[in-house]
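Pasting the structures here.
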Structure I
Amino acid sequence: MSGCRLIPKEILPDICPQLKQLRLERELSLKELQEQLHISPRLLKRMEEGKCLVLVHFIKLLNFYGKKVRIVIEDK
């Protein structure tokens with residue numbers, strides 16, 4: 001996946017389980033979601049498992065589910 005913009009892995013445990021939950025709430029299979037968004041089921045599964053999160057596909061998922069994300073930048 002070189003060349004893909006990935007979301008930092010530190011925040012994956014907070015985000016990824018929610019992606020799966022949103023899909024399950026809508027009673028969609030990975031294949032059905034792939035047909036809607038044109039993202040491979042393998043990549044969707046990896047995203048839901050927290051193994052990778054490609055920003056462009058994450059945005060597609062958020063739009064599909066009608067969700068927004070707020071990013072907060074804090075001083076250390």
Structure II
Amino acid sequence: MLTGNITLTDSQFESLKRDIVCSSLPFLSVEDYARITNDTVGNVRQQIHQGRLPIKTKQKAREKTFINMAAIRAEAEKAA
């Protein structure tokens with residue numbers, strides 16, 4: 001049990017927040033993924049286009065694109 005206080009710097013807090021969000025959600029929008037990874041939306045879309053980021057399968061071409069965080073976690077676990 002923790003009994004004391006923990007003090008985090010702003011960057012440590014942002015890193016912890018990013019890790020919690022990325023580990024708990026199955027999908028993230030392109031915009032949210034870009035914000036969390038501190039990247040641009042354009043770069044994220046380019047990574048998707050190049051096949052470097054997995055996305056949720058779309059039923060229609062016009063559907064919103066979501067990054068498949070579960071697939072990223074599964075690949076990371078396989079590599080570990």
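Only the coordinates and a few stated rules stand behind these numbers; no lab work does. Just so we're clear, the structure is a prediction, and the values are computed from it rather than from any experiment. Cβ atoms are built from the backbone, for glycine too; each structure is taken alone.
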Looking just at Cα Rg over 2.2 N^0.38 Å, which of the labels I, II belongs to the structure with the highest value? II
Of the structures I, II, the one that 0.40 was derived from, the read-out being FRET efficiency 1/(1 + (r/R0)^6) of positions 8 and 56 (r between Cβ atoms, R0 = 30 Å, to 0.05): II
When distance in nm of label points 7 Å out along Cα→Cβ at positions 16 and 40 is calculated, the result is 3.2; to which of the structures I, II does this value belong? II
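Going by distance in nm of label points 7 Å out along Cα→Cβ at positions 24 and 48, which of structures I, II comes out largest?
II
Using relative contact order in percent (Cα under 8 Å, 6 or more apart) for the comparison, can you identify which of I, II gives the largest number?
I
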